[in-house]
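Computed from the coordinates by the stated procedures, all read-outs in this text should not be read as laboratory data. From a predicted model like this one, the values you see are computed outputs, not experimental measurements. Cβ atoms are built from the backbone, for glycine too; each structure is taken alone.
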Structure 1
Amino acid sequence: MGDRLARRASGRQSKPAERILNTEYSENWAGAVYDSADGTYTAVTGTFTVPTPSGDGAASAWVGIDGDTCSNAILQTGVDFTVSDGDVSYDAWYEWYPDYAYDFSGISFSAGDVVKLTVTASSTTSGTAVIENTTTGQTVTQDITSSSALCEENAEWIVEDFEENGSLVEFANFGTVTFTDAYATTSSGQVSPSGATAIDIEQNGSVLTSVTVGDDVTIKYV
């Protein structure tokens, strides 16, 4: 955890989706994304089982509001998976981009734990991030404010190759992350991811993920 906290302090950051030429591919995001012209997204939730990553590198599973067609702000919360010299570590965080991510304290994870993530926008400049480890009973909550206003036009369930110090980290083999009990809250009620767009990560001409979107969102490393 110490190395991870040091890396966080030195500039761990999610980024907006780096789409590749209007395709359903991104350099850094894999998962399901809503781009809405009708209604606004004010909350997103999803539950996943903590995987055992392999190789070296890191990946992050999160839920969020904005960051695709609205790139000036993202309200998000999630869990990083890091493998370093065979050692696996997990870190919970919250972020209101363009600020950096901040670690939660008081919660820990092991492979196989079932984790529920929720972000809620109470306004375009204030919101709440909640992470619950339903296996251990630990819950952390953070109220967040920002001068970077949300558009509330995107909702997403994502595995990301995030940035540290301005460049993407080596992308770990995270196996499979499946978001269940997933929904976004809109002005007209709750919607499942079934109508969202699937995005896969492509880097240097290679597609690194396989995403399936329905009531659940399944993201596989390939």
Structure 2
Amino acid sequence: MCNLYSMLSGPQAIREIAKVLEDRTGNLQPQPEIYPNTMAPVVRNGDNGRELVMTRWGMPTPPGYLRGHKVDRGVTNIRNPTSTWWKRWEGVAHRCLVPLTAFSEPERLPNGKSRPVWFARNDGEPLAFFAGIWCRWTSVRKLADGETTDDLFGFLTTEANREVGAIHPRAMPVILTQPDELDMWMNAPAEEALQLQRPLAGGLLVRMEALNSST
């Protein structure tokens, strides 16, 4: 599953494409490597329209998977958003757009080791968005911090397309590139919005051997 991505576009591009009315990120800097349980920008529906905010990557883990564990490191990728655990967050109040410029999947090498392979848009546009959900949750993310209340996010996955499937055949993130897709994910009823949980069409992603190939 995708547990590493980058966001190198500036906040102005995110605001324009995602129709953000309020930017609450402060001085948003490029993030060449975003890992689970770190802070990253998302666009969500606020009281006054769409807002750009910083949230922590990793939604709450279902309780059954936390037995015997003191720390909840979070769930980064969500395959079945209609399950009992995830369904509470399927409404527009909890949907978000997660901006990215590239994402990585691990490639298994013949010697048993792995290396990251990066994928980016292949149409000349750098910015895309994962179809995400977010929530506010109280849990122990790090033992040293104790119990904290955080805004958390994760994003949907689906079947892999041709490009990603060559490296990771099981799944890929749900990626949105068109304005009507962004609006549909943020505004439509759940039954309609979840139709976007589909692979990106073949040919729309390019594989890169290194992240700096996208810059």
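Of note:
- Here distance in nm of label points 7 Å out along Cα→Cβ at positions 67 and 179 was derived from just one of the structures 1, 2, and that gives 5.1; the source is 2.
- Structure with the greatest value (metric mean count of other Cβ atoms within 10 Å over residues 75-82, set 1, 2): 1
- Test item: relative contact order in percent (Cα under 8 Å, 6 or more apart) calculated as 30, pick one of 1, 2: 1
- At a computed -3000 (helix-only ellipticity at 222 nm (-39500 (n - 2.57) for each DSSP H run of 4 or more, over all residues; to 500)), which of 1, 2: 2
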